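Read-outs: derived from the displayed coordinates by stated rules, not from any lab. Small disclaimer: the values here were computed from a predicted structure and weren't measured. Cβ atoms are built from the backbone, for glycine too; each structure is taken alone.
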Structure I
Amino acid sequence: MFRSFLFACAAVSLVAQAPAITFDRTHHDFGRITPDRKVAVKYRVSNTGNAYLNITQVRPSCGCTYTMLGKWSLAPGEGTEIEAMFDPKGLKGGVRKSIEVVSNDPKTPAVSLTLEAEVVQEIMPSVESVYFFQAPRAATTRSQVRYASGNGEPVHIVDVKAPGAPFLTFAYRNEGKDLVMEVALDGRKVPAGQMRGVEQATVRFTNPRMSQLPLNIQWDLKPAIQVSPQELVFQDAPGKELRQKLTLKQAEGKAFRVTGSRPTLQGMRVEGLNQKGPALELTVVLPASLKAGRYSEVLALTTDDPDQPELTIRVVALLK
């Protein structure tokens, strides 16, 4: 009986001897910082247990966060500091990082420390790319980019250059400390036959630490010649000639001519070539020699319209 009592007391004593890891805080918010500003924070870690606390690992979630630990082993009641240094270079917007601290605390073997910041550029563009989809050739299309001040100083532009793109113009004005730039695409100045492109503009600022930013501009024009239907679908039995109508209209009502065709399917032909007018009707013919099966082809048509010298139509046939 007495021996059992001693064993029970020893067991209670062994269970009671354990480290306990505690922190003065587990989260820190740096607020707004610029990408060139490295920041640091210290987390106070203490051993509130009654056995030695051994910290075995301190693992940041990414390479942009570095840590330093004062002591890896703490006696009961002893404390130290974990210093976390954060480098925001190359980051922007809201950022949240974590540091995992692993120890021999039996109740809390791993603790996650977190830090966050809002990384702001000195000049912050609302977009990095401008898109002009289906812009008219006979008019000007406009889009806006806002360059917001991230450092409290007014934003001023020196100039904007887009080499090789005379159809693009730029105008800008200040709204408070921000700057609003209008990008204009004049379809009338786009070279004949050119329907789409990607341009690179360079916006230069008076800010010495952020002197320039790129602006990508992607664009395409509405087709000068509208095709109906845009895709021809044939569904029938094989062994006979199949025909479908194709209507072409010039968007500005100008007369034009379809001068030739290049089908990817052998034996496909187009009837009605070399007519002239603002609206043309052609007939696409599939040969009777086609076997049963599914065909997915492309028909290219050439025209004498300088704004659209070529157009393509998808042709699908399901013969069974």
Structure II
Amino acid sequence: MAYNLKEAMKKPNRLASGHRMCAGCGAPVAVNAILRGLKPEDHAVIGSATGCLEVSTFIYPYTAWRDSFVHSAFENAGATVAGAEACYKAMKRKGKLPEDEHTKFIAFGGDGGTYDIGLQSLSGAMERGHDMVYVCYDNGAYMNTGIQRSSATPRFADTTTSPSGKVVPGKQQKRKDLTEVMAGHHLPYVAQTAPYGNFSDITTKAEKAIYTEGACFMNVLAPCPRGWGYPTENLMELCKLAVDTCYWPLYEIIDGRYVVNYKPKNKVPVAEWLKLQKRFAHLFKPGNEWMIEELQKEVDEKWERLLELEAITNKAE
């Protein structure tokens, strides 16, 4: 589908201004870009796991959401929105809702509430095939509760529960690849994206996900100035570098077929992305070069594997 920036910008923000998200946070930028994928005439039921997005946009009796909103616990956003979708279908069958009424169902969760605590609920909703979209805004740690490491936290990152020091240089484990975990659920549509460039990628993918029948998943990079340690004005530069280094590739999986949406002509070294973040400052101290080399190797291997998957699955077509 063609993306028209002017037309997209004419759509009203469904997440109103005046919320209490931090300046320079990627989450509200990503949420508004995703909600622009909705048709103006369609209503949405939106659920959100406990986290930065929820606590900062829905402070009773005030809300920044222009659509119906449900606050779920950390662990059950997937089940909550799946239940609302099942109820909606039942009411439609019984004639309790008008035939021309169209409601879409979207769940949002941070990486703590998605990769970790909410994974069981998410997996169940996806496996059952509910007509909904689950969106993970991935900021790489439990930012709302004190910047603790999550399974989305990159290797060697400094967090309050994986502090860098003389003995242990930050988080020791590689980050979980949740996009690929969701691909293993055989969904009709899976996408990885970021608030990047003219927002064509994120909004186009959101529209595809919202209007593809069945369970769909989106993993969205959402930098956090407090947890990552960067000046607020560097949000978009960090998103761009994450994509240009191939740390966060832009791709989609359509009925099992991989499509890499952006292939940088000149792949940027991952060090250029790392050095803008305080959580990786220790990597640039003398004697720690091996950590940058390890991360570069990891990024390169995953990028090559992604290109292989694209070639294999498109050949099968």
Value -1500, calculated as helix-only ellipticity at 222 nm (-39500 (n - 2.57) for each DSSP H run of 4 or more, over all residues; to 500), assigned to which of I, II: I
Winner on relative contact order in percent (Cα under 8 Å, 6 or more apart) once structures I, II are ranked, highest first: II
Given 1.26 for Rg/Rh (Cα atoms, Kirkwood Rh), for residues 17-168 alone, calculated: source structure among I, II: I
Test item: distance in nm of label points 7 Å out along Cα→Cβ at positions 121 and 137 calculated as 1.7, pick one of I, II: II
Structure (I, II) behind the derived value 29.4 of mean count of other Cβ atoms within 10 Å over residues 105-112: II
Entry that produces 3.5 once distance in nm of label points 7 Å out along Cα→Cβ at positions 73 and 273 is calculated, selected from I, II: II
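Upon calculation of distance in nm of label points 7 Å out along Cα→Cβ at positions 65 and 97 from the atomic coordinates, which of the structures I, II produces 1.5? Don't skip to the end; give the middle numbers.
Working: I: 0.7; II: 1.5.
The value was obtained from structure II.
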With Kirkwood radius over Cα pairs in Å, for residues 161-256 alone derived as 17.9, matching label from I, II: I
